[in-house]
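Given below, in the form of structure tokens, are the structures.
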Structure 1
Amino acid sequence: MKTCSNPLIHAIQQKIIEQEGSISFDQFMACALYHPEFGYYNSSHFDIGQKGDFITAPEISPLFAQCFARQGLQLFEMLPNCQILELGAGTGRFAKNLLEEFSRLGQQPPAYFIYEPNLGARKKQQALLSATAVQWLDHLPPHFTGIVIANEVLDALPVHCFYIDTDDVKERGVSWENDHFAWKLIPPTSDTLKKEIIKLRDLYELDAGYASEINLNLSSFIQSVATSLQTGVIFFIDYGYGQREYYHPERSQGTLTCFHQHRHHADPFVAIGLQDMTAHVDFTRVAESAVEAGCDVLGYTTQAAFLLACGLLELAAEAEKGLSATEEFQLHQAIKLLTLPTEMGERIKVMALGKKVDLPLLGFNLQDRRRDL
């Protein structure tokens, strides 16, 4: 095997050599994104927003965080000393906007924590939030009470890819052929993976030729967050579906997507270390994992429905006062990005998981789609 001077590609090549010609896509994605020196998220060029490869809702408008502040106020009334823990805080923009809105409303939380393993991202967050009382954590707290928020975190967890063959199920592994990485059909790399693929195939009547992903890392991650929470609510905001929709027979090529300079495509073997990779979230698996860890599923809906239920239109009307025509146009464009079905509105879902919380949450008053799970 000819080796490559690119250190990240070389590191993945070595894994393929060690495992006799192929590795799981889960391993490939983990190395490409999270290699401690050369992975995409740990690289110096990683950024979010107009200058990065993709944009998230908090970068589009402060209205996103302001809506979550309204949801937070409802929980502040119920939970004394309600703290906030944000997982994977991106640029820190959400934390900044949320704390500013709480301050404006006269309802500051007693503590705001950020759990951010990415040291490069943490430095950018600390620069933006230097004037606040935000505290950064190296580990999930063992006994947390309050609100946990994770925006576009789950879709970055490494996934296994699978393929339904005519007489068996296969894993889509990664090999090195003719000086580049390539897909290779291999036997499933674990009994657990094989059982899960067969279960999905039989349950949703998937035909030969069907390809998709399965996230075996999801359950352990959800359970670790749920175990950390003693009393309160976890909000997951991410691209995803309930399982019936995720593995619909017509969605035959899966959801794996790569982002580079605001363009998206489906080839994970180009621009390695320079592009983001994501797969949509199976929210049914999230719910099942959370219930196993002692949580209740308190709500599941679209981002548009959640933001509207939390007063998006009223907040927008307030924000319009005194704006120039150009600023007003920009505000309306931001609202469209956050709420239109063809943008983030329908494709991103919001799920709330709770412990020792028994009240209808504000964000699910307009629509609750737990039946879709």
Structure 2
Amino acid sequence: MPSRRHGGAFLINYPFKPRGLATAIGSFPHTEARLALDLIFQTIPEAPCWPQLVNRAAEEDMIAQFIEGLPGVVWLSGDRRLFFNTDAPVFDEGIVHFYEKYLAVTDGGDTDALEAFAITARHSEGFYAFQERLWFRDDLNDIKFLKGHVTGPITFGLGLPDQEGKAAYYNDQLRDMMVKSLAMKARWQIEKLSEFGKKTIIFIDEPVLTSFGSSTLISVSREDVIKDLTEVITAIHDADGIAAVHCCGNTDWAMLMETPVDILSFDAYAYGDSLMLYPDELKSFILRGGIIAWGIVPTNERAASETAEGLIFKYEGFLNQMSSLGFSQETLRVASMFTPSCGTGSLSLSLTDAVLRTLHEVSTTFTG
């Protein structure tokens, strides 16, 4: 990434210049995609996303939404039980079929084989309603990017057990399939959304990484996290997409910045100071063109009382801290996006409305 100094500060030539662009994290509390999309296109029209409707059906839970195509997965939607059954008679045959389809896509460039990794309407009403909304728009010129998402491989693998109740992430064979499946589901989204002529940003959601380094994740190594995320990120890049990693709490940000991710998304409202604990890694990330998605709008009851001006003031304080690394304010502004601090799926409809409308005001105030 070309960079130069001006007046003692770094100036960077960004190929992707969000400059205050706003988008949302995936989950919404609505049970009707139409209502969620009305809010989305009103408040984040430049980078709209498809909504994960967690209250519509158990199939839209962040693990269940991405299980299709994985061999041996048992899905009992009535009691929301979900697990790998590696003892199933067809499990070995399913593995062969899985890798045949995967290699047909990655080695053979077979876009038809990519359909083996599709997310069906049963598991994502929001994705198909999003496509339909875009098809029927008379004008797409106001849209700069389209945004999709996929559950991250560590969160997914630790949240999906085998038949004995052990997290599938600790089974090397299952882990490899899960990582590759998620990578292909990200690629499938980009392929489907590419027909609208816009770049797609895929957020890889990794909430479990808030526990990285604790006893909860004692068996998950730093190298494993970087390797698995890099595989998904690389698949996004291979499909000409933009890759983001989102973690809604505090974590080892240096670890995430060691991956080839384009956008680092985090809860800046609660943890905005935490990035400054990694000055060298943050400097390298910005110098290579990395973007920060500031989750500046809280996804709790405070959203109803926060103002755009107050949140921008908070953001400016973080920028002042980052300026100590030698970057110009202009560089940091160009490299900034705004989001809610997390998904809104657990909030009420009215509070979700407040979060998205405040986000819209933050973005328009910043860019205006």
Q) Who wins on distance in nm of label points 7 Å out along Cα→Cβ at positions 133 and 341 among 1, 2, i.e. which is largest? A) 1
**Q.** Origin of the value 0.95, where FRET efficiency 1/(1 + (r/R0)^6) of positions 61 and 117 (r between Cβ atoms, R0 = 30 Å, to 0.05) was derived from one of 1, 2
**A.** 2
Q: For structures 1, 2, calculate percent of Cα pairs over 33 Å apart and state which one comes out highest.
A: 1
Q: Compute mean count of other Cβ atoms within 10 Å over residues 205-212 for each of 1, 2 and report the one that scores greatest.
A: 2
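Where a number appears in this text, it was derived from the coordinates with a stated rule and is not lab data. Quick caveat: nothing in here was measured; it's all calculated off a predicted structure. Cβ atoms are built from the backbone, for glycine too; each structure is taken alone.
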